[in-house]
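**Q** Below you'll find a set of structures to go through.
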Structure P
Amino acid sequence: MNGLPNKILYGGDYNPEQWPRGVWEEDMRLFKLARIDIATVNVFSWARNQPDEETYRFEWLDDVLDMLHANGVRACLGTGTAAHPAWMARAYPDVLTVDSQGRKKKYGRRHNSCPNSPTFRLYSERMARKLAERYKDHPALLLWHVNNEMGWRCYCDNCEQAFRVWLRERYETLDALNNAWYTSFWGHTFYDWEEIVLPSQQSEHFSAFGHEATAFPAMSIDYDRFNSDSFLACYQLERDAIKAVIPDAVVTTNFQSNGTYKPLDYFKWAKEMDVVALDSYPESGTPMSQIAMRHDLMRGLKQGKPFLLMEQSPSQLNWREVNPLKRPGVMRLWSYQAVARGAEAVMFFQLRRSAGAFEKFHGAVIDHAGHEHTRVFQECAELGQELQRLGDALIGARTASKVAIVFDWDNWWALEHSSGPTTRLKYLQQIQRYYDAFYSLNVQVDMIGTETRLDEYALVVAPVLYMVKPGFAEKLETYAASGGTFVTTFFSGIVQETDLVTLGGYPGELRKLLGIWVEEIDPLFPGQSNFLVMQGKASLPAVTYSCSLICERLHTEGAETVAVYGADFYAGMPAITRNTFGKGEAWYISSDTEERFLIDLFSELTTRNNIVPVAATPPGVEASARAKDGKRYLFLLNHNDQPAKVNVGKAPLRELLGGSDVSGEASLPAHGVWILEERTE
């Protein structure tokens, strides 16, 4: 990565401003024991750095950076703008956010600044510039961290005015906007830009049906786009202020909600970032495929480039009803899962546990005991030593995949703003189900956006492609015609970019590619189901599979029927189809099938396309690989609570963490990790 050390970074958030100076020195001793080599500082220090409108005090931060440098620790320098000072809220109330019900917030918590507040933009940009000017030549400085976990929603007057400006730039004329939003419905035609108000619980949203329900989905989707763009503009302001002083600065911000944070389009954001950074906080019991998918998404945001695991807990969380400890070995295991899927930093929140306030019981490398004689510290120190021994072996190693899953924030917003056919249809759940099938097969997947090139993939899957953006149908046709295999599902091809239905029959622009016409869409109640009767075609067995959630009545228009429905008035009608298209093919899955069907289907399609699993492993053992300079690094991660037998082949392979050779059938310890080096040239 540009400008970063040639090893996996190891460290995390450090808040020395919460502690007396004597504690800092002890922290440096403990950092050395744990092999900490990077500390994120100044994340929530705006009030300390700027006690009033005109005064800036950075002397304490000078001492922190000098101390880090003297002890061999690099600084990830936060801009401190994640929580504005109390004086700012009192002097300039426009900085405060307004919720969807029109209630203006008072000063408090964090993430409390309106992204379209002139006050916030003025002072945040100024703070970033002053920090860059002061520390541009400091030897500890390695990386810049703008704000922190950016993104929420604001419905204030500043946002409403900014929304109108954003809309004028997007549509240019009111006629174009009225057409896009279908405002002839319910007599909503706009004749002046000032007539437009934000879609909220006070206007177009139905409070009885939850935040997503809206009378005008196109308007609400545009608000989602605008809101994401508003926060991105704030990020860009601070980034540009830094780069105006330090042109080669490496600037990032940390993505939240394990990377699938709905309010922000991270594909669009990634274009503006030097490196993607992720905060990952799986709960106890979270399926590991969910975290694997989000790591793959982070890697996919910048076309396969490595990312930073910027935050995780070394032990426990603090915001759930119950916050259990991570069991011995789990922190190490989950850290290497991120590395296996492209991370080139392992960082924690936090390095020293806070003594008070909301996060005082959130896990940390240094506990309230304040010394190294704790289980968590010893595990962190052991991981630090391993990462130090690995050196640059994995830096720059890439993940090779011939399978891609399309993930699109616009589609996510549009699908869940829709008022039908069922509110039980959730985009993220569907994406995860299809990812899980490949995960169970140990087939590596790239998570891609609609702008990503498709020609390097043999198999592209786009679950619930409800919204088809301009040019994407043609892109898929070109891909299939050139020999690619495309798979999509029910409720796809329904609308275009502004949520207007593509008339002439579903699946709209995908109809030619798929060779089908969907006549009706039947949502099922919880507990209801149907079943698929396979026809023994396309090398799939003549068996039955259950299905639920949605069933579609469709007709083939050149496609081959692979399965039919087994019940209800559409029994015998096509349910799974395959359409030959040029040198390739396009599959359509018209219902939410059981997991076994997806595994069987993708097992067949990967075999047909010469896509080889990373490795053969028993249940609970995850396999992933990265490659570099003629070497392949095979990661085997045992998520089980007991050892697992894994056959790695006859030839001895060097295991990088333990330094020994592994061959044949060997026992991978409970929560154990192997990184096996294989020569590919």
Structure Q
Amino acid sequence: MDTATTPTVRDVALVGHGGAGKTTLAEALLLRAGAVPRAGRVADGTAVCDHEPEEVARGSSVALGVADLDWTCSRGCPHRITLLDAPGSPDFAGAVDAALAVADLAVVVVSAVDGVQSGTEAAWRRCDDAGLPRLVVVTQEDRARADFHRVLDQVRDLAARTGHDPAGVLPLELPLGEEQALHGVADVLSDRALDYDPDGRHHDGDLPADVAGQERLLHDAVAEEIVAHDDEQLERYLAGDVPGTADLVRALAHEVLAGDAVPVLVASGTTGVGVDRLADLLCEVGPAPADRPARVRVGGDGATAETTLPADPDGEPVLHVFRTVADPFVGQVSVFRVLSGTVRPGDHLVNTTTGVTERLHGLFRLRGREHVPTDVVRAGDIAAVAKLTGTPTSSLLAGRAQPVRPADLPARPPVLAVAVAPVSQADDDRLSGALARLVAEDPTLHVDRTAHQTVLRGLGDAHLAVAVERLARVFGVHVTTEPVRISYRETLAGPAAAEGRLKKQSGGHGQFAVVQLRLTPLPAGSGFAFVDSVVGGAVPRSYLPAVERGAAEALAAGGPLGHPVVDVQVEVHDGRAHAVDSSDMAFRTAAAAGVRAALASAGTVLLEPTLHVEVLVPAAAQGDVLGDLSGRRGRISATGTTDDGRVRIEAVAPEAELARYALDLRALTGGYGEVVLTPGPYELRPGHLAPA
């Protein structure tokens, strides 16, 4: 029987750069809580949160891992902590958004060896977008070249760059020893040393002499910063009434919730040092669901009015489905958070977007791939249910139909694309449905269909590769991939005139039509225009629609260079018809022949599609990025500095030069560059370049 209540629930997102130790830390928390009998290893493919075959093969997270544990904090209060282990690769940033959408606290994991990296900063900024409180854990302190103080300085620099007060970055612990000599932590709030045994448990003691002085100074600075946000406490503190550890923790919890403080802890997922302290502080400092009412949008389609939904177990049920997984054994699994109310197996809820009524079959909690049945899920809880076939990711389910939507983070536009082609006819028959289910699972995937290709768009190479692998493994649809063809166009090089003629006689009724055409180039973006200048009925008016259709079809079929022809006016000014042998088809065919003749006579020039490029990069990378864009035939339209000191660059460049630009930008800027690409106009392709 489930006994946890909303005030004792903690939903925590683990975010940060890839390789910082998020999954290893989650494994250590599960082990220390007794949720698993032994710690798994990412490298061995045995980690609880990295259980998908694509993750095991790569040795890194590619999806959002969900695992809950029960923990009794140092005050003796039982809690349930649900860990949301998000990938660190930018290719899978959609999983970060999903975690932040339902978490009440973000734990930003930073390696003591590598320090603050591009993924750290990206996660930090996304927490700002979500308005989410955060806590920093410095991991891998037991490794060679670990340096806690260097990382602390980097975190403070990051806070300053993103508009936070660096004084609010509060180290609550110092490492005792470092690298292979790490054996414990100094608790800054209690002035005690916590020495750890091999089983991950600690015993208290006096501070070693070599850190006692430094720790005491740090204690005073941290205590003063904590009380500084409460005038009454600050006045008492200045009068000599020094708050105790419990008072400081309570005050710190309020400041974390308000975003005024970012605690910094030390933990080693491999040795267990600091892991129990982290769990304690998640319970004692981390916000409860009731502290952070869920943000939702209310209204019809395109609604923008935002309101909050209190996490009240007695309220009307509202569920947020934030992850959907197609499981080959149990079908579609929907992972959800209860924003309000309480749900049980058998309840019926309504999808607030589609109006579809869904029945909640057996409910279960997740611990990686393990499904733990439960008979009740209350406000603030995270759980899962199978077979919600009409509810894709980022849907809300409610007790009654109502126009309410989740207040999602800004969408991440795709930056890379591949064309997918089915291997067999059976694959072709199932491809459309399988792609639709992939997109329902992962909103950062997009599918486009052109005249010749099915295009899959995503956030990077690995993102698209995993999608293709899941098509085969989960849906049984095998595809090959190829580059996306550029949609070139042609337009007339100059005015042209031609006659289109069809004359056939093979017994009985024949086919006869003659049209005199003039073709004129139009300004860019004008498209196709048809003009009737016929006088005297040389071409009966009943046949003019057929002439227009034939001309449009000939232009769409392609000019001398093999691409559709655009921005052309076709004028019919004369022609002939036969009372018996003329027909719509005859005039349609004649018009097409005349257009082809005019195109061949005048010639065409090639147009290429362009993209508007908006880049955000560190100021130090501005010169390299500008040079790279110029090398891609880009025209810089604007540059400027953002409030956080980054540089925004706007440009227009040919689509053919930008196929892998997002990946090249990451390499050029050490992962710090961000780009948004949006369609631009067609422009004349320089004649000196190789034909498309």
Structure R
Amino acid sequence: MEFPDEQKADDQFENQVQESMANVKTDREEHASVGKKNIEEEFAGTPLAPDHSLWTTDARGSVRLRIEEGCPEEPITVHQMFKASVEKYGNMHALASKKNNKWEKITFLEYYQFCQRTAKSFIKLGLERFRGVAILGSNSAEWFFSAVGAIMAGGIMMGIYVTNSPEACWYVASDSKANIIMVENQKQLDKILQIRDRLPHLKAIVQYNGQLQQKLSNLYSWEEFMELGLDVSEKQLDDIISSQRVNQCCVLIYTSGTTGTPKGVMLSHDNITWTANQASRTGDIQPANIKQESLVSYLPLSHIAAQIYDLWTSIQWGELVYFAQPDALKGSLITTLREVCPTTHMGVPRVWEKMMEKIKQGISECGYVKKKLVTWAMSVSLEASQKDEKPFLLSLTDSLVLQKLRAELGLSCCQKFFSGAAPIGCETVQFFLGLNIRLYEAYGMSESTGPHFMSGPEVYKLTSCGKVVPGCRYKMASVDSEGTGEICFWGRNIFMGFLNMEDKTREALDEDGWLHSGDLGKIDEEGFLYITGRIKELIITAGGENVPPVPIEEAVKRELPIISNAMLIGDKRKFLSMLLTLKCCTNRDSMEPTDELSLEAVEFCQQQGSQATKVSDIIRGKDKDVYRAIQEGIDRVNSAATSNAQRIQKWTILWRDFSVSGGELGPTMKLRRPVVLEMYHKVIESLYQD
């Protein structure tokens, strides 16, 4: 990875970095002396929120850190975290990008240098303190350079989902008063060109991949952009870096808008650096000087889960990050995983489900004897995992059978497997236990800088999200007779506030500063958390009964492997009904669901005596065999209902599956219930007509 005139500046960068590294220990000693009582002195001259508040909605504001007695981690800025890592891991590989079918790697020292150059170019373009740098594109080294460089230059970085419409891009850029927008290619540039006249704070657009197809004012290629800052002095950059404080905002995470207008979650330096340090300990992430971890970056970096896991934790612990191809979620991910063989991997539930479907398809294509062998080996592994035992038989089946199945997924060297961003189904968890893979679930929010509860090698229970991250606290509010209550968070990972939204901030944080998650859950006697639903998703029937939809929806999907999505309906209604979608194939290019049933769905139909291969085959003629099987599955779910009010009385199959492109799912595959209610209003009303 080379830039024009790079050699010309190498000596200058090398000297500056080595000099800054020599100051790392001094910086640490200075920060170690900063206790809870003298934090205000350390931040002298920094704008503070009124009365040293725990929250602010001003991008220039600062907050009182939630440092408690005995807290061992000293507060540091993002830059200080990076400097410390370069001191420890400077000559180790940090980032790997595939160019011309070959992996090109750079070291942590080179990574740091590129971020400095990026920061200088931002300064040259006139980036103002606490103004936004928005990044619109797939995961790449340039995405990382832009993110870290924006913070070094005194700005606030935020990602924009690549699936966003021009209007959604405008909202983020306008709300954050973005000075600069980084776009990946012409496709993303076209979105910004449609809205740039409505962005009064925008000073420049940079396209970081591919050649510019047009010459426009304040539009730069990556090469042009990187040359801009060569004459910015080291002192100018250092002065900006040294003025940054740990309780100031450096990152904005925009919520995906599943429940309303997207909100800009303000995260401080301390939120980022503390979480990157502390949360990953539960997951047993090793520092690179002991064993360098490796991972594949492919999930949207606009989301807090991927950003913490891929970007900030990798800097903290010296991990080697491989960047997947832009079409990773369209099918190329497993190819990359097979090439890289990472030691740790994270996926949202839909990614794990896709992997499960791929393995199931492979098993179905095996001969009779091999299929029986694989099924037996998986049953041995599942039974051993559920009993938390490792008998000799498991070791034998793992080496002879299961290791080969994991290799098919590119996970032959992987030791730690994580799932986050949305609840994962029990069927998926159990399937992977059959492959001798434990999926460690993480639970948290953008507002908690990601994980607040985590599972790990030493903290694991089936269907649980694990225990509270060490250093964090929780409490349960409004607990009912069954022990279910709203989960509330406290810790140094709790956000600063929602940008420009005081009312929403006050809704999220109570008077004592506790973050109310809006999620319902139970804590067992050992401290393990189990999520039962969301308060806003609670269905209150016309009879006044509260019904959490998620457990019922998950039960239907467990009973009926042909079902892809199930959404319970019944708020203010006399009875419950349900919208169902069937598992189907997706268009590789558009990722839109097609009419073709998935292999698993076709097999389900055949088992019922149906020859259907398409969704339309089933719906058009109301295929009696499939409809009967679905009703029988619904009946089994109803038989376990705690009351008649929690029984599903009617259901219907929709003509197409839910998708991100269709609008029913958010970028992290979460169900957008208000959108579905509006889109399928007529269908729903027909269920309640006499």
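**Q** A value of 75, 56, 55 was derived for Cα extents along the principal axes in Å; which structure in P, Q, R was it taken from?
**A** Details: P: 77, 75, 44; Q: 110, 59, 48; R: 75, 56, 55.
This figure was derived from R.
**Q** If FRET efficiency 1/(1 + (r/R0)^6) of positions 331 and 619 (r between Cβ atoms, R0 = 25 Å, to 0.05) is computed to be 0.00, which of P, Q, R is the source?
**A** Numbers: P: 0.65; Q: 0.00; R: 0.35.
Label of the originating structure: Q.
Read the figures in this text as sums done on the coordinates, not as results from a lab. A quick note: this is a predicted structure, and the numbers were derived from the prediction, not measured. Cβ atoms are built from the backbone, for glycine too; each structure is taken alone.
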